[in-house]
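Read through the structures below before going on.
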Structure I
Amino acid sequence: MEVNEKTLIGEIVRNHPEAIEVLMSIGMHCLGCPASQMESLEEACAVHGFDSTPVVEAINARIRNAAAN
């Protein structure tokens, strides 16, 4: 399952732990806080001042890479 802008942060963390490093690298350090469980990737990126498109691409690349290994 690929991630998109509407995917919730909580879903990403639960289903794709390999993506946590990508999120942490751009300053999303509160991945376990209650608000993040119901916040979309697009919303989280907006709060942190990032365009969600390259973040989605980086996360999906990491997911594909993990699946290939």
Structure II
Amino acid sequence: MPQEVLAEVDGRVGARGFSPYVAEAVRRQLRHDKLTDFLEQAQQTGGAITDEERKAARKAVADAMTHASAASE
């Protein structure tokens, strides 16, 4: 990881908060990647996805992740 990124994260969360901060960022990126993969596959099998359908899918995933996160606390 570039030194300037490490320094910025450290300045934001401190040394003890670094791992949880980075882990959450990776989780968020993985969710995004999985949603992108799903939407690409859906488009290949079912035709073009409208912007409205894409927004609805993103909202559904975000809502599900919010509920899952709240349930695990």
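Bear in mind that the values in this text are calculations on the coordinates, not laboratory data. Quick caveat, the model's predicted, so the values are computed rather than measured. Cβ atoms are built from the backbone, for glycine too; each structure is taken alone.
Structures I, II were shown, and Rg and Dmax of the Cα atoms in Å at 16.5, 47 was computed from II. Assign the value -16000, calculated as helix-only ellipticity at 222 nm (-39500 (n - 2.57) for each DSSP H run of 4 or more, over all residues; to 500), to the correct structure from I, II. Structure of origin is I.
Which structure, out of I, II, was distance in nm of label points 7 Å out along Cα→Cβ at positions 22 and 54 calculated from, if the result is 1.4? Computed on structure I.
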